[in-house]
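Have a look at these structures, which come just after this line.
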Structure I
Amino acid sequence: MINLIELVNTVAKGDVSKTAEFTRKALDDQISAKEILDNGLVQAMDIVGDQFAKSEIFFPELLMAGEAMKAALELLRPELSKKEGAYIGKYIIGTVQGDVHDIGKNIVIMMLEANGWEVMDLGIDVAPERFCEAVMNGDFDILGMGAYVSLSTPQIEATIKALKDAGLRDKVKIMVGGVPVTQAYADQVGADAYGETAVDTVTKAKKLIKT
């Protein structure tokens, strides 16, 4: 049986073909898609994020790890989308304007879907007006915003202000996350919760709709 540590290492190294190969082997070995996600891909994401924050790797390596991650996620998606658990709620998510990173967002989406959430992905570089339009026209329990570079972080506050100005703030709970985002910043801009990791996001999202 494949050791998921092998998968963690290939993702962290950005080896797309080996990542896909090990993911297929893990599925063939009857390891659940959720376990592969939780104990393989999420751990790899934590390693890569930590290395990037410490300048041990740089943007090209981060992009390669992201490509490896996407290769694994595409193989896991059919199993994760079966939603074996109970339905929890509707979650809308996007990367804020000026930011084109989506590795962390995609991991969060997979984790949410694997835990019973129906997720709408607005994608990357999402303007405040687009977030407002989606909230206005949808029936979502939570809006998630990700900022993955410092320069894009102010767009979280801009989006929350846009929601307030449009009279939509009370229609949805707001969660924020991303490498430069902190609990202190989430409190400062008036978000309802801060997701430090994908696992943390899933845990706090479930608590949010019970409050």
Structure II
Amino acid sequence: MSSQNFKFGQKASVNMDRSRGLENSFAIGGKFHVEHFRDGQKIGDYRCTNGVADEGINHLLDGYFDLAGVVTAWYMGLVDNANYTALAAGDTYDDIDQAGNGWDEFKTYTDNANASSTVTRPVWGPDAASAKSISNSSQIIFDITGSATVKGLFIVGSESGSTAVPANKGDHASDGILWATALFDQGDTAVVNGDQLKITYTISAS
């Protein structure tokens, strides 16, 4: 999916003796910073600019303006190079690993922050927003357990009471939320058993 920023805009004008206008706009987008370690040494430093999925945009609008439910936790996953064809703005949580989707989830890792679980995706837990951005100060760590090629990343979540379980790899359900996807800017990334990907994800508004 090409980079897609989410833009709000509003405009008001009043006619008096002189015409004056007030315009205020709001654009939001995210970036991943990935540090690639092997044998304790950093061998790569990658950037990824995310594309916000339509499903994520709709959920943000519903949650903020229609007073719908909010996501209680966000999780990060990896996009597999195997079987990849494309990312798209119309991708959904329910599409993950399903026939006809343009990408599959890469699952050959353990969750460093959850007792090295082989089942869970790592939590993306940002600090409070500041200066119109929000980010995780503690890096998310993927401990790679096999040789393969990773193509990118994604962010998912669900509302309380949802049938989706975004904490689990491979989970998909019609009421889960796919917030964003991204490809590594420098291209596909080969990983081997013992590698670590340490990731910071930042959402900024302008």
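Given a value of -16500 for helix-only ellipticity at 222 nm (-39500 (n - 2.57) for each DSSP H run of 4 or more, over all residues; to 500), point me to the structure among I, II it was derived from. The read-out comes from structure I. Each of I, II could give mean count of other Cβ atoms within 10 Å over residues 104-111, but the derived value 24.5 comes from I.
Source structure of the calculated read-out (semi-axes √(5λ) of the Cα gyration tensor in Å, for residues 48-143 alone, 25, 20, 10) within I, II: I.
Match the computed value 17.6 of mean count of other Cβ atoms within 10 Å over residues 56-63 to one of the structures I, II, and report its label. For mean count of other Cβ atoms within 10 Å over residues 56-63, the value 17.6 is produced by structure II.
I have 21.4 for mean count of other Cβ atoms within 10 Å over residues 40-47, calculated from one of the structures I, II. Which structure is it?
Numbers: I: 21.4; II: 11.5.
For mean count of other Cβ atoms within 10 Å over residues 40-47, the value 21.4 is produced by structure I.
If percent of Cα pairs over 16 Å apart, for residues 88-127 alone is calculated from each of I, II, which structure is the one that comes out at 30? Considering all the candidates, the number was obtained from I.
With relative contact order in percent (Cα under 8 Å, 6 or more apart) derived from the coordinates and found to be 17, which of I, II does the value describe?
I
All of the numbers you see were taken from the coordinates with simple rules; none came from a lab. Worth saying up front: this structure is predicted, and the values here are computed from it rather than measured. Cβ atoms are built from the backbone, for glycine too; each structure is taken alone.
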